[in-house]
Structure I
Amino acid sequence: METAITDSRKNAIKVLLVEDDDGDAKAFLRAFEKAEITNPIIRVLDGVAAFEVLRGTNGNTKLRKPYVIISDINMPRMDGITFLQKLREDPELKKSVVFMLTTSDAQGDIYLSYASHTAGYIRKHRITEDFLSIPKLISAYWNLVELPK
């Protein structure tokens, strides 16, 4: 039975996937498909492109709330840590829910992510297991956590 993760107003939560690796992006999409979750997923390749979608610039339609951002760290042009830090400096976007999804186990990356108020830091060391748990994580997060309106 296909379903969508929704907010308290029954709006489908959009997922902004900031991931430059095609294999990881495909695994992410397959995980949602396997979990039969039909939320819209918008993929961009780096932090620069993510800001273009979030702000509706450079020919992109502005991404409207509700949404969750899943970001890799190691990407060209603007990496995930820099993206997260700049996101927190933006008055309109600073309350965005962001999960970091990365191969990095560097304590510095983990520290900087949480210092910039990430909702969670997920390592991609077990591609199948990790990716299959992400739809469940997002669903549980939106169903359990109260967010500001």
Structure II
Amino acid sequence: MSVRAKKELTGRHVLYMLLAFFGVMLAVNIYFTVAAVKSFRGEDVPRSYRQGLEYNQTLAARAVQNDMDWSVRANQIDDRIVLLFQDNDGQAITQLSVEAKLRHPVDTARDLPVKFSPNAEGRYEATNIPLGGKWLLVGTASNSAQKFKFEYELWE
């Protein structure tokens, strides 16, 4: 019959357990820090500091635009985007020059310029738009006297 020696918990065992615990914690923190730095592309909004300084001018421009009483609705149909511009009375707004781009919510390198052409009364259409997921349509519609900025979220 063999007798097993009883193992004792010594200071050396406690030291090894603490080193193992904090070693795992340090390795996980380093992994997540490296992954976060590699996946973050940096500042997404160009000149954000300047935009903050000019915020009062932005608010004034938005107030002028709100006084225009224009509205825009966007629909995505297959590979087309259709915009409908109307005034406050529901009348179509015609003879606009529409410039826009599709902004990807995460990667600005995937942003796409979009060319709209008049289709019907107040309707402007862009075709062959390869969308998938969520996009932000940012644009400007202008005639000889007024300029209207708009943003519209598109999902597919």
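The table for this structure:
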item	result
Which entry (I, II) yields the derived value 21.9 for mean count of other Cβ atoms within 10 Å over residues 80-87	I
Source structure (of I, II) for semi-axes √(5λ) of the Cα gyration tensor in Å, computed value 60, 20, 13	II
Among I, II, structure where mean count of other Cβ atoms within 10 Å over residues 24-31 as derived comes to 10.0	II
With distance in nm of label points 7 Å out along Cα→Cβ at positions 88 and 104 derived as 1.3, matching label from I, II	I
Comparison of I, II - label where mean count of other Cβ atoms within 10 Å over residues 16-23 is highest	I
Ranking I, II by relative contact order in percent (Cα under 8 Å, 6 or more apart), the structure that comes out highest	I
When distance in nm of label points 7 Å out along Cα→Cβ at positions 32 and 56 is computed for each of I, II, the largest belongs to	II
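Every number here is computed from the coordinates shown, using simple stated rules; none is lab data. The model shown is predicted, which means the values in this text are computed figures rather than measured ones. Cβ atoms are built from the backbone, for glycine too; each structure is taken alone.
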